[in-house]
Structure I
Amino acid sequence: MPMSARPRRITIEDVARSAGVSRQTVSRAVNDKPEIDPATRQRVLRVAQSMGYRPSRFARGMVGPRLTTLGLVIADVLNPFFPEVVSGVLAAADERGWQVAIYSTGSALERETAVARTVVDHVDACVAFLLDPGAIERIHRSGMPFVLLDNEHRPPSVSGGRIDFATGMRHAVGHLVERGHRRIAMLDDRGRPDAGGHGTRHSLFLGAAAEHGLPADESWVFPAANALDGGAAAMDDVLASGFGATAVLAYNDLIAIGAMRRARDRGVRVPEDCAFVGCDGLTLSRLVDPPLTTLTVDKELLGRAAVRQVAAQMTGAGTGETVIVPRLVVRASS
């Protein structure tokens, strides 16, 4: 079911009108102050709950009136993709005098709803990497400014930041085809619930391969855990399958580096026997041997742009989208 446009956030004045009391009485009720009749407190709290009222942190006396707290939800604090995004968010927030609270889902879909619930209760605006529709809807329904990042299935009523991997995959596959490769294995992140869905790197790879006349199908895609060890294990699968890959294109740099290291350990020459291409453009990709060819994403720009979108929503702007186009950086691995 499509989401509705971002709702107006319920205010303390709305609750006061519905409950037939003053703004001060609502404030006393939600802050559990003693200067209010218990029956009135319960009635006001029932009205507030039914309306979905979420007191601002300032109304609860937790911070000063000029301080805005932005919640940033990332998937994994150990994944080197995220520090540059965080850096961009922190820099842009600091320019506006905001503070940032960082939350991690641990790349676990089942944790996203709990994190969304915490975010709604504790921050004024949110930038998030989320996949679970229920978690996304929970934050959206709160009425707070909200920007969803790198989600191919982002509801149109939610502002977002998108990485144009359709263009990126065409460049990456085209580069490998130009180098003479006709058997390209794709190592996909098996942890994503939408793996193979429309707009995912999985499906974009198959589409780009078909555009270059390659008979690619699902047998060209090998699932991998999103880690160095996951890439290594997936490379073992590629080598054991008899697929005959002369090139590997991975979901991200971590998987690509793990696969490349395992291939070299098993006597595969890189790039003579098998070329490797990653996605994301991690700093680590420049430091491995051989340096990794990768689709570089300006991750700091993605973070800065998300904060700009939040700020625009605070001034009444509608839903928008920022698009980051990856740049193919060719190195010795291909």
Structure II
Amino acid sequence: MNRKVTIQDIADALGISRNTVSKAINNSDGIADATREKIIQKAVEMGYKQFSYVSSVLAMKQEEETQKKTIPGSAGEIALFTPSYLPNNHFASLFLDRVYEEIARMGYTLIVHRVSAENCRKLKLPKSFRPEKSAAILCVEIFDADYSDMLCALGLPILFVDGPARHGLRSVQADMLMMDNISEISRFVSDKIHEGLTRIGFIGDYDHCKSFGERYIAFRTAMMNAGVPVSEKFIIHTPNRNYDLLGDALDALDEMPDIFICANDFVAIDAMQLLAQKDRTLLKKVRFLGFDDSHESRIFYPALSTVHIHSQSMAFSALHLLMTRIKEPSMDFRTIYVATDLVLRDSTEF
């Protein structure tokens, strides 16, 4: 059996430091684009674990190029459905940058269609969308269950990146791409319990989307596996990014837990800001873990511990799912999870 390629192997092959390779693969700041591209290319060539789907994507790219010399738009349109507002600081922006670039090389055009709240309520397609021109649909942060069902019924190849929270049921009748929401939260909870920190809570709307639901389940399962009961008063289930209701819920607590696991970085930062307004010293008593490894998580004080999502690996996996679905529309639905990594910073390490 072949030995797994490591970050050190890539560094040795390029004659650079291990830290530089790690920054490129994890899409961290402080590295030139040209250097990042060279490192990613070498990682792909050597078969590094985070790029397990890249070889098949590259093969499909080469096939497309020989057939049509990669003329932009020659292969058709890929419709991107997103909410009316997708923050630039969200992991999805990095993911979409790479998807856009690679789809163009394959000869497709990525056309963005904004899905408004009104579209969801009335189950209407965006006026800009033309099904007859679309080779496939890529859905990013489409979490309304009924709207997702309507899109699946169109009969077009479709991929959801995350999806509706249907606890215990298939989220959508389509291919789905997810980040691993379970492993790193489970490991974090287990490690902290072994350190003697057993009063652990969760903040976030676990009904908001599939990924939030999985993060909540990971927290509860890790607590159960450790034989530690969950204190329900430390479960704060407020609508996503509702600052006022979150503040009311925190104010209602008669005591604080040792740790709050949060649905994502922005929920964690909101909660930390609210506690700081109440009593700055609470940020030296209550630990916070986010999810996404957003830019804000690195510059917030104290720096937020989080779970890193590998946007480039997500992009290559999305391309693999989309292109194979276009070629084989009748194959069984697939759900792929891309590995994530725990990043420990000041918000938990005291």
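Values in this text are rule-based calculations from the coordinates and carry no lab data. The shown structure was predicted, so the numbers you read here are calculated from the model rather than taken from an experiment. Cβ atoms are built from the backbone, for glycine too; each structure is taken alone.
Set I, II, criterion mean projected area of the Cα convex hull in nm²: the highest-scoring structure is II. When distance in nm of label points 7 Å out along Cα→Cβ at positions 47 and 127 is calculated, the result is 3.8; to which of the structures I, II does this value belong? The read-out comes from structure I.
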